[in-house]
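These are the structures, in structure tokens.
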Structure P
Amino acid sequence: MSLFRTKSVEQSIAETEEPEHRLKKNLGALDLTIFGVGVIIGAGIFVYTGLVAATNAGPAISLSFLIAGLACALAALCYAEFASTVPVAGSAYTFSYATFGELIAWVIGWDLVLEFTVGASALAAGFSGYLQNVLEGTPLEVPASLASAGDGYVNLPAVIISLLVAAVLIGGIKLSSRINQVIVAIKLAVVALVIVMGIGYINTANYSPFIPESQPTSGADGGFWKSPLITSLFGLEPAVFGIGGVIAGAAIVFFAFIGFDVVATTAEETHNPQRDVPIGILGSLAIVTVLYIAVCLVITGMQSYEDIDPDDAAPLATAFDKAGVEWIGNVISIGATIGLTVVVLILVMGQTRVAFAMARDGLLPTWLARVHPTCGTPYRITAITGVGVALLSGFVDFATLGDLVSIGTLFAFVLVSVGVLVLRRTRPDLPRAFRTPAVGVIATLSVLLCFYLMLNLIGETWVRFLIWMAIGLAVYFLYGRSHSRLGRGEYDKHTRPADSTQVVE
């Protein structure tokens, strides 16, 4: 009954052939790349651009995005190797089960629940902000009391979109993929519009100084709770802007990159996961990083960072409104509203696949892992997730949700990066369709950079994260450990199928 009992890769792959737990294989490399682009381009770029430029980095927000993108790229290389080696639903949870053992796998699975569920809730709240901007002044305008979790009673648009995407996901992964393709095309068109049209309104004087001089902050607005943890640990003077502000900004805008790891959760539903998953992960991340930096340079060039309202829920649209081209601002708002729906959809999908894998292992109730007989989707956990996301987005504000997602994602990246090194040592015999280049260097840099970004998140976020993880440990010891299928010996009969990559239609 060891806490660190491991589930072999062969056992994980064999389990995917169990009829009651078998997912349909309907996705290819293009589907995965579009899924990745679709989920990454979301509230991070549509909302956080103005917030971080105004409060942390100024025009150097483009450097914040570059640093965050670098951290993601290092982790993505590790994810790609894992996903091509263990093509099973569950992402980092499944990978950790094969390397660190059950307890750590549970911890990372519980952490992914935080990342995807809270992330979907944050994006649903971001969707609501842009929708209100679109409907303002029309007969369909949402009353303030029903449009915000902070200032009103409930964020009704966020609740509705959460329930709708859950219904679409239950309908099937291919249906979700087709909807995603259409909406991603719209979203990319909006980003291209921002870049192409915005260039003509750039005033290069707004780039000076590119990195604003560091300014001390008294910390009177919360002390430890509102200051980056690194300043509290080492007794540093809290400050904004400067190099420290750029790095703190990177920790915040890291939220904008969450989701590429969702591609890894769909490995079990992919025709050729060994080839397609690495393409989807690395391809989508490269495309989005370039677009993010371009958007940041345009927006901070169009207006001084000092003139940006950090509380503005639609900074890209506002920038064009101030430039006197309101029609572009309206198009951006409409495109962002449509585009954010697919981000909510994909993050909910990621959460359901992780919870599905955990339930299939018995760490959560096994009835959650039942697949719909017609649609081939984990419909029970999808419905529950949809309700959970609706409740969170309806009653918790966007900023609180966003910071929690960042710390959860960074922690997952740290464990995946270490896990690649462990699996290389413990199972050198496994076939690896993709191998992380210079794995020792890449994985180590990924761990160091991700952990450093975690330290730049505020104390309040760390406390919430630790409370969430403590709750997870309690659930494991009270339920998961005693119900584990591995612990009960149910996997002893499993051997690797002769053709574990067989396509299931």
Structure Q
Amino acid sequence: MEIMRRKPVEQAIRDSEEPEHKLKKALGALDLTVFGIGVIIGTGIFVLTGQAAANYAGPGVAISFLVSGFACALAALCYAEFASTVPVAGSAYTFSYVGLGEFIAWLIGWDLILEFTVGAATVAKGWGGYLDSVLATLGLEIPAALSNSPVASAPDAPVGFFDLPAALIVVAMAMVLVVGITLSSRVNQVVTALKLLLVLAIIAIGVFYIDPQNLTPVIPPAEPGSYGETALSTPLFLQVFGIETTFGFLGIFTGAALVFFAYIGFDVVATTSEEARNPQRDLPIGILASLGICTVLYVVVSIILTGILPYDQLGGDAPVADALASTGLTGFNFIISLGILVGLTVVVMILLLGQSRVAFAMSRDNLLPRWFARVHPVYRTPYRLTIITAVVAALLTGFLPLNALGELVNIGTLAAFVLVSISVLVLRRSQPDLPRAFRAPLVPLLPIVSAAVSFLVMTFLPLETWLRFGAWMLLGVVVYFLYSKNASRLGRRQREGSANNDA
């Protein structure tokens, strides 16, 4: 069946060596780990932690981070096996092409386009929130019409015409990426070191301002209520079982579905596998190390924030700034907000990087027009895709609110985790002798549990997010059958081979 044709691992590697599509190998284990940490520590911890605590989990948001971290850890082991076995740009798209076939690979690639592009827009929106906080400390203010989207994130949230600062940071980071991966890596190393210092400073200072009463009860009791003005805002799980409560034990999982965004990063490491000097060794290190370090930091910081300020006061766009402002340390608050602003800048850059590499791999396979896959003659980067991605992300962040963007990213990422986990099982059966520098433990149990846990977390996202995701994926199916199926490079090779055999 044509749509289930699989790309041989050897062919995937050969395609990556073609001169006109070859990327520069410049990243080591440290670079990859820092890339992971650099993108993981961002909007999730600095913005979405407050929303998850205020609306879903209370102080139990720390447990929400553990739930999401557990789901990511399982998927990370599957990613590490694939990334070390198939060191080609494209992440879950390439892995699925090898393991599950072309149609599934197309769907997951289409899904990743959504994840990374909307992810960059989401982080840019968080960046704009902290820019407002920094400027307010200096007595300055950007007009509301130019610093807010026309769609409100909450009934009492400000609205404007277009979020210009958020859009501009996307464009600026795209320019850095076009110049080259080495520069991008060096910029990321410096800024990630700054972000780690900021997180440690928040912990070191904030621990002295914790009020134990703010942390009890850890899990606020369930109470009757809804998650929005319409039923579409209610998590799918609660819809299915007819549950009409907020907070409580189920609120932990709803919070986990939102803060899951905080962990998006280690899969970005997998997208850079073709630019790693020693991918078989360095990729598993980068993926697992970045995830482990950030999980510990997330749990501690979430405890600090909910300990400083009652959880119902953390629902703004800059919860860290709000918590620190309540301590009276105005100068410290300014420094931290400024540092977070710089840190989020690099997260935007890395998510743009991930999207351009996935679409680059799809274009190289002719599933997207091959014109996109051209690399810059001097910088050796996929500059066309980078520019297009930046334009789309800038428009999204300018016109849409933060919460809608973040939830859409989460469902796309979790869907990718499910398919990658299944792909590990399929490839173990179809090609058991394929060299694997890293092997996920407890197969087949671990991939099955990984897929199940990721799907469970997905069900705690709002029904409207499922509908938006379904519409995007349906559009992807249409594009595949109208264009990609016939244009496929692998399909053309197979047709040519069949014609030669018939002759």
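Here, each number is a calculation from the coordinates, and none is a lab measurement. This is a predicted model, so every value here is computed, not measured. Cβ atoms are built from the backbone, for glycine too; each structure is taken alone.
At-a-glance table
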read-out: Structure responsible for 1.8, with distance in nm of label points 7 Å out along Cα→Cβ at positions 40 and 192 calculated and labels P, Q on offer; value: P
read-out: Test item: Rg and Dmax of the Cα atoms in Å calculated as 22.0, 82, pick one of P, Q; value: Q
read-out: With distance in nm of label points 7 Å out along Cα→Cβ at positions 64 and 384 derived as 4.2, matching label from P, Q; value: Q
read-out: Origin of the value 2.2, where distance in nm of label points 7 Å out along Cα→Cβ at positions 112 and 168 was derived from one of P, Q; value: P
read-out: Comparison of P, Q by FRET efficiency 1/(1 + (r/R0)^6) of positions 240 and 424 (r between Cβ atoms, R0 = 30 Å, to 0.05) - largest value held by; value: Q
read-out: Origin of the derived value 1.4 (distance in nm of label points 7 Å out along Cα→Cβ at positions 96 and 440; candidates P, Q); value: Q
